[in-house]
Structure I
């Protein structure tokens, strides 16, 4: 299965999440800012959804997915995130971690709301600003 890696250089200054989906390395991360026009967000997420659909065919025995988004500030963006959560949750044995900076009470509340709305077990994990910076390195995974 081909990896899906979308980093800063691939985004051409668009405010879209970075993606590292690497089955063999067992690294599954989607993180960053989402703030673009609907059609740009749509095509970006379609690529992610297609990868997840293919991953379901031959998923690893166990998968940890790490999400870390800047506060989603529109209804449309929240809908994309909810679709993403449902898609990830289809994986047979998966844990979904949502990382956020210590003291970011708005994001913590947003995660709690998403858990209630989606009924998906999202593990909210507070991390320091230094860990948050380190998390943005494509293959870095935090110790949990």
Structure II
């Protein structure tokens, strides 16, 4: 017996996960199924709603994105993530399909975390400590 076309999506929906649908001949905008999905429809395609990436960047962070041919990667400034779109990553110039953290941004995040930890442990005993605390606070802005 041939398995159902939407078997994975049906099982996920039965387990309580959110399922999305999209018109086959549309711009590709995925919408949440508010009611019972009609898996017999020939006009729609279905998917399990994707989770946010575990490393969701903050606005202004550097990310690596790929061109349409997925040949070259470029450093861009992250603006927004729309997980319902076919091109979910909005960066400074355009929407992109794929993005990942930029190594430089990962190093910046580690440096910032080290500054926060140092600032938290810094005892304010004299004017030198106050000056160091002010310098760390300025760097964290």
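Where a number appears in this text, it was derived from the coordinates with a stated rule and is not lab data. Everything numeric here is computed off the predicted structure, so don't read it as measured data.
Name the one structure among I, II that percent of Cα pairs over 22 Å apart of 35 was derived from. Here the read-out was taken from I. Comparison across structures I, II (criterion: relative contact order in percent (Cα under 8 Å, 6 or more apart)) gives the highest value for I. If helix-only ellipticity at 222 nm (-39500 (n - 2.57) for each DSSP H run of 4 or more, over all residues; to 500) computes to -9500, which of I, II did it come from? Among I, II, the structure yielding -9500 for helix-only ellipticity at 222 nm (-39500 (n - 2.57) for each DSSP H run of 4 or more, over all residues; to 500) is II.
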